[in-house]
1. Matching task: 53, 50, 26 is the computed value of Cα extents along the principal axes in Å, for residues 73-264 alone. Pick the structure from 1, 2.
2. When distance in nm of label points 7 Å out along Cα→Cβ at positions 177 and 249 is calculated, the result is 2.1; to which of the structures 1, 2 does this value belong?
3. Here mean count of other Cβ atoms within 10 Å over residues 105-112 was calculated and came to 23.5; which of the structures 1, 2 was it taken from?
4. Identify the structure, out of 1, 2, from whose coordinates distance in nm of label points 7 Å out along Cα→Cβ at positions 337 and 369 was calculated to give 2.9.
Structure 1
Amino acid sequence: MSKRIYLCSPHMGGREMKYVQEAFDSNWIAPLGPNVDGFERELCSATGAKHVAALSSGTAAIHLSLIMLGVKAGDYVIGQSFTFSATVNPIAYLGAIPVLVDSEPGTWNMDPELLEEAIRKVKGERLKDKVAGEIKAIVVAHLYGMPARMKEIMAVADKYGIPVIEDAAEALGSEYMGRRVGCNSKFGILSFNGNKIITTSGGGALISDDAAMIERARFLATQARDPAPHYQHSVIGYNYRMSNVVAGVGRGQLEVLDLRVRQHREFNAWYRELLKDVPGVTFQSEPSPDFYSNFWLTCIVIEPAVAGTDREKLRLAFEAADIESRPLWKPMHLQPVFAGCPAYVNGTSEALFTNGLCLPSGSNIDDAGRERIAEVLRRAFKV
């Protein structure tokens, strides 16, 4: 019986156990330690960031970045609607108000024009109603590995003096205008969850060129313990640091990051060749040479009237063959938990959610697995 093909399962590189064994041999079975220090240094080299704090998750990194930007209850934080909820949830942790901005069709990421409209309208409503809350941050995601239009987004953010956080959880190894994503703003967020392009099973990182901010993040992430011989705390802290064992897995994974990016991009090219003659099927694509995606997941949009099938029929066909696929993210402005939040929408993310599918994209899917995938696609599109 054939094994299930997952959307994107962990793919070990071979040297992870070397670092994990070192943690056991030295008895560093705890948060912090040599692997954490090494992983942070190596992430600096891999991303181009000057400073890194290794954390328990990407969500923790977003939470800490918002805290350090002074976000408080009643403030506004502008977030991308078309993303996973972890991009927006930390705004709610702080009692702030998410302002949800739709996508532009080129990258599927935050629309810079709608972003400016949202800023103007929120500022106008605050003045009219004499509301105390301020717009404290913009959180933009690089969806499925595709870089957002950071030049245009940063121009808007700089115009209004609002700091930007890049959620690059899905985009490690991707580049925008020759720089790794996460390095084009105040903070970058990384995730090493089990299905990411490299994994530590669970974990994340905060990256920045601001040394003081990263040092502050490390302090807050270790329960904000004051420098005293006894346990003393002057501010609320969090248990957000990465463990030395997990960091060992990350060090081994980081050694094969560039290989994994090449493998994911090659898989994406394989899909494009397979489906090149199928009408009504389009891919998430790089708009210009300024964009270099890791293609963590290969994603398609199906026009049912032209393609002869739809997203859900194809998903169920994959499931019947014991192959995992997944609808594109349901936009945050359609999520019950964010009902009532201000939203600036243009229909892009709703159409993508209705007609889009994430195809199985793991770098460890072998030729036999690809043939099983191809068989489902040929039947579905009658090619």
Structure 2
Amino acid sequence: MQLQSKLPQVGLTIFTQMSQLAQTHGALNLSQGFPDFDAPLALQEALQRHVNAGHNQYAPMTGVQALREQVASKIARLYRNPVCAEQEVTITPGATQALFCAIQALVRVGDEVIVFDPCYDSYEPAVNLAGGRCVHIPLDSHDFSVDWQRFADALTDKTRLVIINSPHNPSGAVLGHTDLNQLAELIRERDIYVLSDEVYEHLVFDGQSHCSILAHQELYQRACVVSSFGKTYHVTGWKTGYMVAPPQLTAELRKVHQYVSFCAVTPIQYALADFMQAYPEHVDELPAFYQHKRDQLCQSLQDSRFTFTPTASTYFQLLDYRAIRDDLNDVEMAHWLTIEKGVACIPLSVFYQQPPKDQFLLRVCFAKRADTLVLAGEALCAI
């Protein structure tokens, strides 16, 4: 028997490849997006407490009530949207699972889904598995803004879903109120849903604020918003996220969620609920926390041959390497840096359907300890 692959173009992700390459060559791993420091001690202790208290069996399919209530409380405080914890908030084992469930619930065979390149790599495989087709719209190659006229031209009777990602991975660009209003105007008379990937919602710098779909009354009525506890609380390995949507849409999302994983990990949910209740200020302090790390990395690279504009959000910084090796494409450059110079990163072209020919960009993660960033700066400046 010969199995015909449903995802014939999919192989080992670039994140796994580069992390493995970094391990093989003993390189600093600035490729995959995870901190190399621990979660807050109070959160670690909360997890131990709930494991010891016997909270180790199945959680409710929709999520532990206390955690859903804390998420709803945060949304009401930050975005002035009084979502219902019971009918609009669902806890999932990771944001990627939430994205998958939303796509499976919304996309039908033959539907078109608009995505913006460079885009996160999990979107298109999920769309393909649902029988849909991604329509790729490139963002501006310099500032990664959206060309809304190009978006309008891409809309057809088959357009079912638009996936937006702000704060944007990998570029760090952010959508503003004008962008959301433009999106709302263009899809107002159409049967089109919005899937908003906001996992870096609390990592926006330089005094800017995150413009969430949750705060846009019109768009939220047709949207699913996905976020991540892992990014917010430095626990990416806990693989816990959530999705928020109006009640009728949430009911459909949960139909898929219950047959993909049924529920997220129970003691983790209790621990997160405790920490959110005890330390609501944690999310308010994150912008300054990560901006300091961004600034440390950028300052350490001032004397390097890389050129860059400090990122506006996320914990990723783009570096232009054309002054160093314009004879290598970005995949080759990422391998060369890892093997020869001891620093692993991610090439930007892997986030595109058709990468721009004049781009020489690499993505590095600065969610690292100060000493790791010092070593990275020294290695990159020595090139």
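1. 1
2. Checking each candidate, the match is 2.
3. Of the options listed, only 1 reproduces it.
4. 1
Rule-based calculations on the coordinates, nothing more; no lab input. Because the structure is a prediction, the values reported are computed rather than measured. Cβ atoms are built from the backbone, for glycine too; each structure is taken alone.
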